[in-house]
Each structure stands twice: as C-alpha cells, then as structure tokens.
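What follows is calculated from the coordinates using simple rules that are stated; it is not laboratory data. Model, not experiment: these values are computed from the prediction. Cβ atoms are built from the backbone, for glycine too; each structure is taken alone.
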Structure P
Amino acid sequence: MSSAWITKIDRGNRDRLVKLAMEDLAERLGLDLETITLKSLTNVTWLDMSMGYPQPGRKVAPGYVPGFQIILTHAGKDYDYHSGFGRVVYVPEGKGQPPLPADAI
C-alpha cells in the first residue's frame with residue numbers, strides 16, 4: 001500500500017525523475033541515453049534529507065522524505081539513484097543506506 005502523501009508529492013514527477021537519473025548516468029558514463037534502461041522504480045521513504053546517501057562532514061536535516069529508489073542498468077551493470085522532493089542523487093555502489101517502505105510511516 002502506498003502512502004497518500006508520496007502519491008501526491010512524487011508520483012506525478014516520477015517520469016521526470018527517471019529521465020533526470022538517466023540523463024545523469026549517460027553523462028557520467030559518456031553514453032547515449034538510449035543504451036540505459038530502467039530496471040526498477042520503487043516508492044520509498046528516506047529517513048532524512050540525505051536520501052540514503054549521507055556525505056561525510058555534511059549536516060543533514062532530519063525528517064522523513066518521500067521518494068523513489070531508481071535502479072538503472074547499462075551493459076548488465078546496475079546503477080542506484082535516490083530521489084525525493086524533485087531531485088535525484090547518484091549513489092555509488094555499496095555507499096547507500098536502505099530506505100523504509102513507502103507505507104512505513
């Protein structure tokens with residue numbers, strides 16, 4: 001079951017967020033956008049504004065953040081992106097923290 005506030009905040013933007021993630025990955029890897037595919041898109045709740053990817057030395061505002069975990073794939077390799085409040089963040093392999101399910105709060 002998906003939380004209503006997640007539906008209102010991010011659901012309408014999910015295509016835009018996936019596109020942003022795909023464009024970022026294409027730029028990072030120097031690829032054509034068409035070579036990247038969406039593997040999964042999951043409604044989640046992040047525990048704070050770091051969206052599951054805290055940066056050393058940065059203070060993070062506490063509070064639940066509705067969003068998506070976006071997994072893209074290229075040439076058999078997966079790439080993790082976290083989204084919330086209209087932005088996406090690339091998360092290097094092994095560096096991310098797990099989210100809560102979307103309906104956990």
Structure Q
Amino acid sequence: MKEIHKAFKEFKKEFPAVYKGHEALGEIIHEQSGPLPEKIRWLIKIAVSGASGHALSLETHILKGKESGLTNDEIKHALLLLIQTTGFPTFMEAYSVFKRIR
C-alpha cells in the first residue's frame with residue numbers, strides 16, 4: 001500500500017527502530033495470534049478506529065480492508081454498528097472518512 005499519511009512517513013524516517021518494532025508487533029497480533037480471518041480482522045480494526053475517532057487510522061484500515069476483499073457494503077455495515085454504541089456523531093465522522101476515500 002502506498003504511503004498516504006505524511007506524518008507516518010516522517011515517523012518511519014525519524015524513528016526507524018520504533019517503527020520496525022511497531023510493525024513486528026502488529027504482524028504478530030494481526031496474523032499469528034488467533035483464528036479470525038483477515039477480512040474480519042480488518043472490519044474490527046475499522047470499527048475500533050471509527051469508534052475511537054482516529055480518522056487517519058480509519059482511512060488506513062478502510063484501504064487495507066478493501067485490499068483484503070472487503071466490500072463497501074461490509075465497511076458501511078461495520079460503521080453503522082457504531083451508532084448504537086458510540087452515537088450518531090461518531091458514526092458520521094467515520095462515515096465522512098469512508099465517503100471521502102471511497
């Protein structure tokens with residue numbers, strides 16, 4: 001996936017050892033720590049990023065989720081689930097990110 005966040009690119013350059021450790025931990029957690037299929041893992045990450053209000057992470061997770069085969073309908077469904085737990089404004093923020101990059 002191409003670099004989409006300037007700050008993250010700069011972080012990688014300024015702190016290469018921290019970046020490598022972060023990536024290694026993410027790989028272990030994402031790929032080696034449980035039975036969930038890749039698409040489900042990305043749906044969870046999309047929901048967590050959306051619920052947390054982390055727009056940059058949400059954007060990354062949506063794009064990586066699409067690379068894993070997620071459909072727009074699956075992503076929208078995951079985002080809709082935010083309404084009852086985190087509220088409509090949180091959903092709208094996440095939905096705005098989705099619509100912007102869709």
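Which one of P, Q has helix-only ellipticity at 222 nm (-39500 (n - 2.57) for each DSSP H run of 4 or more, over all residues; to 500), as calculated from the coordinates, equal to -6500?
The structure behind it is P.
From P, Q, which structure was Cα Rg over 2.2 N^0.38 Å = 1.11 calculated on?
For Cα Rg over 2.2 N^0.38 Å, the value 1.11 is produced by structure Q.
Can you say which of P, Q returns 31 when relative contact order in percent (Cα under 8 Å, 6 or more apart) is computed?
Structure of origin is P.
Where is FRET efficiency 1/(1 + (r/R0)^6) of positions 33 and 57 (r between Cβ atoms, R0 = 30 Å, to 0.05) largest, in which of P, Q?
Looking at the calculated values, the largest one is Q.
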